Structure 1
Amino acid sequence: MTRQAISTIGAPAAIGPYSQAIGSDGFVFCSGQLGLEPTTGALAEGVEAQAERALRNLEAVLDAAGLTMADVVKTTIFLVDIADFGAVNAVYARHMPDPPPSRSTVAVAALPKGARVEIEAVAHRPALGEGPSRARI
């Protein structure tokens, strides 16, 4: 098994001892993304804006791996308030192609930086000639 770190300036730098993503054996495991602006580190205002920014950050990490949201097979959404489920779901739906990936949504007590939503993903690199990937690694 090989592991390759994936990183991009298009998403916030890791705020701890972890990689933005790891590629291994055809899979890319993306760490959770918060609604932080990549260059300033500012947290977006409101749960919808945080979800939008988190998904754009996730797209940037996938792009650095040569993948798109169409390559995502599983996501997990962490919410500080489960009452935000509908609002986050609406933003999420705009970013996910059909068929959408499998997903879990979990309510948590708190998230780093005071965020209200965090989104992580697992993507799979299609074999050559299969699927939408722009594989580079």
Structure 2
Amino acid sequence: MSATLTVDPKKYARLANRIVVKAIETEEEYDHMVSAVEQLIDKGEDRLSPEESALMETMAILVQAYDDRHHPLPSVAPNEMLAYLMETSGRRAKDLLPVFGTRGRVSEVLSGKRSISKEQAKRLASVFKVTVDLFI
């Protein structure tokens, strides 16, 4: 969201008190917080007040923190992530020639025989519009 929004502290406090914005400790609190975030999302981002936008961002951070602690995603090898992103975006090995230089390097990276350099990771992140850490 935008940090330039002016949030009325009293309006924000009234909204936050309805939901009880605090660290999530149980699945029930998690479900309640997720439901509250979904209600704000359903309202439409362009229709949210500055206070609702700020509250939604705060709740999303709390939900993410709970997810990270209690439902961590398994780590995926960089070459497997690359293969997945290629598949879902319809890209083929030849589309990665500008990143890797040769078909042989592309093949070696995809098979896991060659690791992805930091520079290649930066280029891949730009190509796929994702964060660099997916490839490192």
Structure 3
Amino acid sequence: MAVRSIPIRVHMQGDCQVENITRQVQEAVGQTQLRTGILTLFIKHTTASVLIIEDEPGIRADTKALWQRLIPADPDWQHNTRNQGEDNGHSHLRGQLQGHSLTIPFNDGVMTLGTWQQIVVLDFDTRARTRELVLQVMGE
């Protein structure tokens, strides 16, 4: 069994921006020359997440609306009141719920995603940032 780690960087704007990284991840898996195995994708931030969605405009809009309803921005979140200048308490809470990693199998060098499944980064923060992800591929 071989293990390969590949960094991925994505420039994000925050405010529930969704960025599709399916092609980047598939290209990285292909570059490993591994034929079958599993990949783990991990985002190194507490105010962003990785997830699988049907990536179309309606789902993107619904995703943003969902998070605004579930965990709205609020200056009274303790993270904001205890840390002068912070306004992203809601961003951290959203990241906690959505999660920071995915595991996906692959066969013949291709991820075994369903027909409509796409991998996206969801950025909850209140400002633009470059997001770093680690793709670890294990297989033969």
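Every number in this text was worked out from the coordinates using simple rules, so none of it is lab data. On a predicted model such as this, the values are computed, not experimentally measured, just so you know. Cβ atoms are built from the backbone, for glycine too; each structure is taken alone.
Quick check on the output: 21 is relative contact order in percent (Cα under 8 Å, 6 or more apart), derived from one of 1, 2, 3. Which one produced it?
Numbers: 1: 30; 2: 21; 3: 54.
So the calculation was done on 2.
Suppose you compute percent of Cα pairs over 18 Å apart for every structure in 1, 2, 3: which one lands on 51? Corresponding structure: 1. Of structures 1, 2, 3, which gives 1.5 when distance in nm of label points 7 Å out along Cα→Cβ at positions 22 and 70 is computed from the coordinates? Derived from 2, not from the others. For the read-out distance in nm of label points 7 Å out along Cα→Cβ at positions 38 and 110, a value of 2.9 was computed from one structure; give its label from 1, 2, 3. Among 1, 2, 3, the structure yielding 2.9 for distance in nm of label points 7 Å out along Cα→Cβ at positions 38 and 110 is 1.
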